[in-house]
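Each structure below is given as structure tokens.
What follows is calculated from the coordinates using simple rules that are stated; it is not laboratory data. Since the model is a prediction, treat every value here as computed from it, not as a measurement. Cβ atoms are built from the backbone, for glycine too; each structure is taken alone.
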Structure 1
Amino acid sequence: MNIEDARIYCLGKPGATEDFPFDETTLAFRVEKKIFAIVDLENTEWFCLKCDADYAIELRDEYCQISPAWHMNKRYWNQLDIMRLDDALVRSLIDHSYDEVMKKLPKKTRERYGK
């Protein structure tokens, strides 16, 4: 998967927005102001996604293209080489990341998005 396909997929999630909160090259994807994905536009093969802590370890053990995310809480954030992973897996991990953020939001907010 290339970065533009990943970007389009992230922005297709209900309520998703994008911005540059840290600098002019680090693009963040959010829902309700909470980040669920980050990519450095200068090194686009690395895409950071939030993840359940136990699942994050499983993924890192199974795929050499997934590692703890640099500059993020390594317990909850994975860094993916999206160019070397199956597109379906990348999409499912984006879904998981979005859901991880969504489940921390208030019930009324989740209901607005059908969650």
Structure 2
Amino acid sequence: MAKPFRALIIDDDPDLLRLVRRTLEFTAGWEVVTAGSGAAGIELARSATTLDVILVDVMMPEIDGYEVCRRLKADPATARVPIVLLTARRDLNQARLAETGAAGVVLKPFQPE
């Protein structure tokens, strides 16, 4: 049996964390860990044994998703993990987005399917 994908979701909205976690666990069979802040997410990503993807909310207090992404991409322990930014903003600064090294963006709201 193949090893399931392992994802880290970083978002300050507990409802969104639950929705994405349940969707990935029950629909796709992924293993999911979550963090409710940028700082907690960075720490969890650095201490995780393996991660296949990291999903990060852009707008969070203290450390926003752009900075979380930059820090994880600068760290050799997490630099190779693809990061997808989650955002409700439709007016993303493309230059700033490119600087993060993110693999992509998912716009909120989105359908769990």
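Observations, loosely collected:
- Which entry (1, 2) yields the derived value 3.1 for distance in nm of label points 7 Å out along Cα→Cβ at positions 18 and 50: 2
- When distance in nm of label points 7 Å out along Cα→Cβ at positions 10 and 42 is computed for each of 1, 2, the largest belongs to: 1
- Value 6, 21, 22, 22, 21, 8, 1, calculated as P(r) over Cα pairs in 5 Å bins from 0, in percent, for residues 26-65 alone, assigned to which of 1, 2: 1
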